[in-house]
Structure P
Amino acid sequence: MLMDFKQIQTFLQVAEVGSFTKAAEILSLSRSMVSIHIKQLEAQLGVILFNRNTRQVALTDAGKSFYQDCRKIKQSYEEAVEKIQQSETMLSGTLRLGFTYEFGMIFIAPLMMPFCQQHPNLVMQYDVNSSINDLIADRLDLVIRLGNLPDSALKSRKLGQYEIGLIAAPAFLAKHPITQPSDIMNIPWITQNQWEQKSFVLSKKAVKHQREGQEFLFLVPLGKYQSNAAELTRQMALAGLGLTICPLWLVQEDLKRGRLVEVLPQYHLPPQDIHLLFLDQNPLPQKIRLAIDWLKDHFKI
């Protein structure tokens, strides 16, 4: 039985994004054409591939099995195309890289410029967003995520760590003095979404001839001012609106110039991980593998 490759491509896209409408947008087809492709494929196979309702589209058991087989076929096809288009030292095709705006502009984009120069036939697409994108839905190859990872089926490589701290403006601290850890629970907060309602341990730093001392466990409250962007929380902190948690790499110049202050400097918050996330593919496409190796070899914070 000969299958139409376009039908298989449509099936895979619907299965991955869970929506006929979104699959149609990605494939530049009408929703009705996507529906026709799926119906024709089901008719040829003699099985139902999707359970459909008004809210979502989900694979049936037969659909799940067929998806796994078709995904392997698609991957083999892509690898064959990639192999014929590129050598070990000359990549081609498109590499789609996602990261948060502030971190990516400071650390990642400049780092990837020499990589692009080494591979002039490679098309580089940056997806800059203050939230981490879904790799499948947004068709990204590699995403850089800050902070500890939730459970995920995605593969990851640890790129490094960064320090975070309790940060506020001197004018704010003049109105809301903080002399001990418990003081931080009774003042206005500026919160970044990723920290809200998250537990942190504030640990007293070790001093000479002494180990780390007491710890203070706290839950980051819902802030009076909230944002999903680190740069905006920094701006609100500079305006004296509240206490916030910030990556120290983002505010190091403000701290140096005294525009912001690290609160309770004798304590520290746990360092946060930096991870590279990518789909579980075996073998991993060469462009992704080489990009991961490049970042791991050259990244510094």
Structure Q
Amino acid sequence: MNDYVSYKKIIAMVDEQLGLTELIEEHPCPNGSEWLIYQYKRTSPKIISAWRNGNKHHFILKTGKHELNLVPSLSAAGIEELYVEESNVSIIYAGLAGAGVGIELRRNAENVLNVELLEKGGGSKLGRGKVVTPKMEKITVGIDDTDTKEEGATWVLANEIGHLIEETKMGYYIDHTITQLYPGNPNKTQNCVSIALTFAVYPKYKYEIGKAIKKLLKEKTLSKKTAIAIYQGLTPSQSMKIYTSKAKREMVSIHDAKMVAMRNNIEIMEVTGEGGIIGAVAALGFSECHKIAGKLHESFE
């Protein structure tokens, strides 16, 4: 299959307790396919939400099966089943015409273990197929206070850390979110932002990634207040979002951050000090909401 038309990468991050999976597909076209996002969400009852970030498609799916009622143009393609068996995730796709051909285009994608063509599509025909990937888990790491007033930038160092972690093969570095915090903070270095890094991690490494990030930061940070916060889950809770919103609006305390962390099973690690705990925990709440995270709180606009 020509690499120009092959999907680049497919990742399935599973929360078995909730019976949910976040599926990320890196589409072969530079800006992805908004049509595909629209059709999949419209057609597939198992899809709770779907969005596109550049050429990456994100789907939150319920585990289980629901046969699709495919109609040309109106409901042309979708995901009819997702199930987890031991360490693998299987996704069954179905589509009409060109939407059916897309199943075969996933065969050479990175992180795909197997593709089985169940019905060959193309033209006016129905296509169905199964894609199998390793089961992964979603881990988001908040980082704050790595620079000084003289040098450094937390967002730059965090991005470097993300790439270094991916090089260890523990998983994939999939997102980087800058969160604007309270601009009136007298302790800020300059712009008062913190960073969330999101990873898809193979289960055997989920307790190792925090240690690896702490080690890297200890070698590279310029601050004596660096801290990280580690959250395992597909999406931040409401209490995490409320805390982040508050940290964007006003001063909050380390005690506030620790209480939110305790309620949400967030692991806090001091790297060189505790000053960064506030921002590290705050970085988690809007880690999926880039526009909200980057904005000043509405009270400053």
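Once distance in nm of label points 7 Å out along Cα→Cβ at positions 24 and 272 is evaluated on every structure in P, Q, the highest one turns out to be P.
Given a value of 64, 33, 30 for Cα extents along the principal axes in Å, for residues 112-263 alone, calculated from one of P, Q, which structure does it belong to? Derived from Q, not from the others.
Calculating relative contact order in percent (Cα under 8 Å, 6 or more apart) for structures P, Q picks out P as the one with the greatest value.
The value 2.2 for distance in nm of label points 7 Å out along Cα→Cβ at positions 176 and 288 was derived from one model only; which of P, Q is it?
Derived from Q, not from the others.
Quick check for you: by mean projected area of the Cα convex hull in nm², which of P, Q is greatest? Ranking P, Q on mean projected area of the Cα convex hull in nm², first place is P. Quick check on the output: -7500 is helix-only ellipticity at 222 nm (-39500 (n - 2.57) for each DSSP H run of 4 or more, over all residues; to 500), derived from one of P, Q. Which one produced it? Matching structure: Q. Sorting P, Q by mean count of other Cβ atoms within 10 Å over residues 40-47 from high to low puts Q first, with the largest value. Ranked by FRET efficiency 1/(1 + (r/R0)^6) of positions 48 and 248 (r between Cβ atoms, R0 = 25 Å, to 0.05), structures P, Q are led by Q, which has the greatest value.
The numbers here are math on the coordinates, done by the rules we state, and not lab data. From a predicted model like this one, the values you see are computed outputs, not experimental measurements. Cβ atoms are built from the backbone, for glycine too; each structure is taken alone.
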